[in-house]
Structure I
Amino acid sequence: MSLFADLQALTAAARAATDAAKSREDLAAAKNLFLGRSGQLNNLMGRIKELPNAEKGAFGQAMNAAKNELTAAFETAAQKFAGAEKLLPDPTLPPKTRPLGTLHPLRQMRDRIAGIFGRLGFAVAGGPEMEDDFHNFQALNIPPDHPARDNAETFALVGGGLLRSQTSSVQIRTMEKMRPPIRILAPGSVYRPDAVDATHHYHFHQIEGLAVDTRVTLADLKSCLLFFAREMFGDAARIRLRPSFFPFTEPSAEMDVSCVFCGQAGCRICKNSGWIEVLGCGMIDPNVFREVGYDPEKYRGFAFGIGLDRMVMLTAGVNDIRLLTDSDLRFLRQFVA
């Protein structure tokens, strides 16, 4: 191998050692190995006598060029480590900490409710917020002449479709894909063009439940909701079901829970009635089963819907729904778990 080839190999090895250095100590050792007084570059220079006189001048020039190149490379690497050292914190100072985030109160409530019903075998399901007429209305037994079809009650989208006005559409999509038995929860955002005030918003949140099987009864619904009320409000909680109307359930009811703030003695929260309205519920209307291809003579089911915003306001004493969407950190820090 010629001295010129040896010089080329040495230069490549020195560059590799420079790139591989992980600290200033590694870099200093590599520099001493290649550029030190007893380094490999000087040792190679000592072999110049092996060359013919005609090649000694060219080799000397190549040696000087290699030395300058490697010296520059080592200096550049040294600057990199010097810059990194300046960024190192003083190990004697306490560490800098960042404030920890937490789940939004609406998400905390969603997870709490999902955990309660999860113990009864309910699994969480999801669906699109941009819906079509069939899943948002028709399959839920809401005919074209129903008041809920009025444009004043729904956000219509350009080019067709709408923003879902209840998460009941997730129930329809689930029944289209699955056969009973079914037990699901459908949490998510819903949209209705309401005027915004302390108790109303055009963007709010629901969590709805659905159970379908061959032997589901109203008694199953009531016991399920009683379990939820006692897990949410305490062992002393009582419930009552008042007749109501929803297009997709028959019979339909609204559920009240005994006021946990006054023990049913009467207070501002319960409007001196001793009861607080919590949710709507009922047995699935046979027409809904027909829309998804279920035999209403074979299957029975129940559904319920809970307003997450209302539950947060009720359990945390929040008096304005707008606080839940304003992203005010002073408000949200009160819910740090």
Structure II
Amino acid sequence: MKKLWYNFFKIYVQTGLFFYTKKIKIVGKKNIPKKGAVLFAVNHPNGLIDSLLVTTNSPRVTHYLVRAAIFKKPIVKKFLATLNLMPIYRIRDGVKELSKNTEVFNDCYDILNKQRALMIFPEGSHDKRRTIRTISKGFTRILFGALEKYPDLKITVIPVGVTYQKAGQYPCKVAIHYGKPILANDFYNPDEINPSIKKIKNAVSSQLKELSVHIPFDENYETTLQRLNDHKVDFTNIEEVNKMVQSGNIYALKSGFNYGLLFKIPFILNSLIPWILWKVLSKKIDEIEFVDTFRFGIGITLLPMYYLIQTLVVYEVYDSIIAGIYVAISLLVALSYSKLSTTPTE
């Protein structure tokens, strides 16, 4: 029953993301093992929506760690648990809360031992900057802790790069690149644990820098980013953009009329109450990395109900044929606005 619920919710969210994004580009999906223990190591530019995008575009049933703050209410905690979400506690949650990670890590060890898939964000926090940050110790603690507890266990690490054309912008193009499999056992030496940690962190970090746009965070970061934005590059063309960053030869241009604007006003008028609610709530979001998460959350919950109510009203006033036409036009307008809009750069 739990797997049925998980798959239902996965399809529901996947459908929502299809309408929410201009395009989701998937590369390297064949690198994901069909069986066995897998740990997806994902960069983290854009809040909870990162995990939704990766999970719904992976063939594996995935468990994943997210910030503990969203688990505060018991009813929310129970609901998230049914979707395989687990809390990870950080120093900002309070020093006393950190001790709870021991139980969480033990659960992760058991998940991997049961030949399941686990997703974590090894950078440790979200950050919209287009750079791969230092890999945290929690990543290796889970990997090597599982191998220590279960010596016969084989764990495959799949680095995953998530890149947005412009995080926080609706609609937006997204690229998800699954990297080459890394067998964690090849790096684990209990007698030389610190060198082992360094080697696997470097291996994962190196791949992430190729799987997403990586601009070294140094004195040239802002200048390089500004040049890329001025030339209106398509950031979802990962390999091309990284070559530009490395060579300094930035040349890509985008052009064309934004046909999505033709559908913006009809879409807003047909979604007026959810749109107004979003405008009010968006002013309370302190971190830009959570704009997409909350906007998508409102869209996937309120818009279907709002359209359903409007459809019932049309049905009562007219008939089933007119109501059906209304539904078709509503979906077409929403889809056209999403798929035909041009996503600006930062």
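Can you say which of I, II returns 8.8 when distance in nm of label points 7 Å out along Cα→Cβ at positions 10 and 234 is computed? Only structure I yields this read-out. Work out which structure the value 23, 16, 13 belongs to, where semi-axes √(5λ) of the Cα gyration tensor in Å, for residues 202-265 alone was derived from one of I, II. Structure I accounts for this read-out. Each of the structures I, II was assessed by distance in nm of label points 7 Å out along Cα→Cβ at positions 58 and 106; the largest value belongs to I. Between structures I, II, the calculation of Kirkwood radius over Cα pairs in Å yields its largest number for I. In this comparison of I, II, the computed figure 14 for relative contact order in percent (Cα under 8 Å, 6 or more apart) is attributed to I. In this comparison of I, II, the computed figure -12500 for helix-only ellipticity at 222 nm (-39500 (n - 2.57) for each DSSP H run of 4 or more, over all residues; to 500) is attributed to I.
Laboratory data are not the source of any read-out in this text; all were calculated from the coordinates shown. Just so it is clear, the model here is predicted, and its values are computed rather than measured. Cβ atoms are built from the backbone, for glycine too; each structure is taken alone.
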